[in-house]
Structure 1
Amino acid sequence: MLSLSGVSAGYGSFRALFDVSIEVRPHEAVGVIGPNGAGKTTLLRAISGLVPLWAGEMTFQGHSVAGLSAHRIVKHGIAHIPENRRLFPRLTVEDNLRMGAFIPDARREFAARLSWVYDFFPRLKERRNQIAGTLSGGEQQMCAIGRALMSRPQLLLMDEPSAGLAPLLVQQVFELVGRIRAEGFTVLIVEQNVSQILDIVDRAYLLEVGNIRLAGSAADLKEHELIRKAYMGL
């Protein structure tokens, strides 16, 4: 579904990714793990067209999408849930969801998509007229996920969905990811919570200092000595 080959990217003169190659197959959940500053967020931003590629190739569903603008990436079927949710805090929950349906196809199906999101997240329906900035952290994450789902994506990019949440809410967020998988969505998720993310993805990549250090099944990475010592404290 998604393939990156030899991708490099960065900001100004700073290079954050070095010849990164990853693959995400249909109906798969893939994790990208690694420390702060490894380039994980830059990777998702490069995929979603927010950061230009310096080198390499990116294809989605067999078509090159390298160099496309962010709104054209969304039209191709990729939706990005950014770190820290990035909701419109002064708009209502429903208006935030409406913002996720800005592409023409999604606008035409707005009522149906909104109904589906409310069925998936009944709490959002209860809070639909509430100002998004007054929601709890877990509810804000639901709203951010719901907003992304409004465009009916084929691939969902999730950047640190557990960031800034209390432990109980972290567990709820990972349960949400499991529900999204059960609906048949393909997911690429960046996360520092290594132990929990490896419990819910099929495969994972370890990104360190802009380079892919390890790649393999989630089960294999959980048993890898480097992962156990450096990221799981075992």
Structure 2
Amino acid sequence: MNAEGKLRPDATCDGGDLDCGSGLLLIIRNAMQPLSPGGILEVRSREISVKEDLPAWCRLVGHTLVAVQPGEGTYTHYYVRKQQVDEALKADVDKARSFVWSARVRWTEGMQAKAFIRNHSFNVGQPASFDTQDLAPSAVEYLLAAIGGCLAVGFQWRASQRGMKVRNLEVSLQAQAHNILVFLGLEEEGHPGLKHIQGRLYVDADGDEDTLQELWQETLRRSPLTQSLLHEVPVQLELRRV
């Protein structure tokens, strides 16, 4: 399906390392929406799975993948011809807006539990532990790991959209509770929630200092987890006897 010469697209979108199941198709639909039927969208991607998933999606919705061409570095360029007015974007946007993540956590023994999330499962230790070694990370440590993962992957993806190569990246986070003794039942004053989370991104990547700082601030602003902590999130939890 490789085309001779260089095609001239009517619009371009860059998915970086994003795969089709993680939002790339939503970006493609959004970029394709203004095009007239027959218009060509160039999709730039560094994710290898797109080579199989994008053709299947095109066949499903009626578009035509007219060419696949290698680009600079690890990029591949996909040229998709719009065959009909795309009415599915609104449905996909509504689906993304209303999507509900879910998890089941089952107590196993002692101070241990096991979490089941989609096709994944992992052990969770105590809510908060002060020891250096435990059978499983504490719930607070999982929270920090989730925030760090959200930021690390988010930053790398946004850098890939700009064609910036990331060679090394690490997020270091620390947290302290307001009063962890409330959790232990030793005190009543205050609450056991986190008082602050502090951290730092260590990155070796292309781009100058200002560009990297801009990307970092955008990553923080668009992170579902950091924004959940920065804004008040209603929590409604009830007990049901079984």
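Details
- Origin of the value 13, where relative contact order in percent (Cα under 8 Å, 6 or more apart) was derived from one of 1, 2: 2
- Structure responsible for 0.99, with Cα Rg over 2.2 N^0.38 Å calculated and labels 1, 2 on offer: 1
- With distance in nm of label points 7 Å out along Cα→Cβ at positions 14 and 94 derived as 3.3, matching label from 1, 2: 2
- Each of 1, 2 could give Cα extents along the principal axes in Å, for residues 126-181 alone, but the derived value 47, 25, 12 comes from 2.
- If Rg and Dmax of the Cα atoms in Å, for residues 38-157 alone is computed and equals 21.4, 63, the structure in 1, 2: 2
A short reminder: the numbers here are calculations on the coordinates, not readings from a lab. Model, not experiment: these values are computed from the prediction. Cβ atoms are built from the backbone, for glycine too; each structure is taken alone.
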